[in-house]
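Q: Multiple structures follow.
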Structure 1
Amino acid sequence: MKAAVIIILCLFAVYGLICIIYRWSDLILNTSEDSIGNTYLIMTVKNRQEDIEGVVRAIAWQIISKKNDIAKELVVIDMGSKDDTLKILSRLESEYEFLHIITKESYIDMLIKSC
């Protein structure tokens, strides 16, 4: 079971790396203003109800105060939390327009559709 999980995670990591390389090459080759768009900071979480609000608010402060020139949007992927992590994230999503929450199921669907 553990080996299967490790293999799946490695496949997601390789797929993500390929997507990043593809996006970077597209950005470099198509440097028009329309093709640049927003930059996203992507974070995965699971069962982090104790500290997720503080982490998200710290990143939000960086984005709002323009102290962070790297990210304009924050995407948090909840990987099937059994605690109140998703509930806390949903509340924060209503406060910050640049925060986007994706569930594990939605993330897997997006990966499958993009193939």
Structure 2
Amino acid sequence: MGLISLETLQNTCAGDRDMMEEMLKMGRLSVTTALTDIDGALAGGQWDLLARAVHKVRPVLSYFGIGSLNDDLLVIERNARERKDVAALPAMINAVTARLKDLLLELEQQLAGLHG
């Protein structure tokens, strides 16, 4: 089973395939940007930037009915803002970014499926 809830996406877009395509493209751009920003912020120890990058991707996940990452993202965001348990952040981020990369592949597949 994939990360994306097609039912949620269809409901959000009222079944409009053009709107679904735009949402998928927006999701792809947001996730790609988040991955780049998260990686850069983590590498530079820029905790406020990390918190912002994680915060920005959370709403996008809700458009696709993906709640499974939200708890982890909230912990990362809070810990980065509060500089709490920062030594544990790389492992947490690795797990989350792996899932975001899976999501990126799934977004690509869904986009291809709209044209197939």
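Q: Computing mean count of other Cβ atoms within 10 Å over residues 53-60 for each of 1, 2, which one ends up highest? Walk me through the numbers on the way to the answer.
A: Values: 1: 14.9; 2: 18.2.
Comparing 1, 2, the top value of mean count of other Cβ atoms within 10 Å over residues 53-60 belongs to 2.
Q: Here distance in nm of label points 7 Å out along Cα→Cβ at positions 5 and 85 has been calculated and equals 1.2, so which of 1, 2 was it run on? Kindly include the intermediate steps, with their values, before the conclusion.
A: On the way: 1: 1.2; 2: 2.6.
The correct label is 1.
Q: Identify the structure, out of 1, 2, from whose coordinates distance in nm of label points 7 Å out along Cα→Cβ at positions 45 and 61 was calculated to give 2.7. All intermediate terms of the calculation are to be shown ahead of the outcome.
A: Values: 1: 1.6; 2: 2.7.
The read-out was computed on structure 2.
Q: Could I ask something else about it? Given -26500 as the derived value for helix-only ellipticity at 222 nm (-39500 (n - 2.57) for each DSSP H run of 4 or more, over all residues; to 500), which of the supplied structures 1, 2 does it correspond to?
A: Values: 1: -18500; 2: -26500.
Comparing all candidates, it corresponds to 2.
Q: Compare relative contact order in percent (Cα under 8 Å, 6 or more apart) across structures 1, 2 and report the one with the greatest value. Let's see the in-between values first.
A: Values: 1: 24; 2: 34.
Structure 2 comes out on top.
Q: Figure out for me which of the structures 1, 2 the number 14.7, 47 belongs to, where Rg and Dmax of the Cα atoms in Å was derived from the coordinates. Let's see the in-between values first.
A: Numbers: 1: 15.8, 47; 2: 14.7, 47.
Structure of origin is 2.
Only the coordinates and a few stated rules stand behind these numbers; no lab work does. Note that the structure is predicted; figures quoted are calculated from it, not measured. Cβ atoms are built from the backbone, for glycine too; each structure is taken alone.
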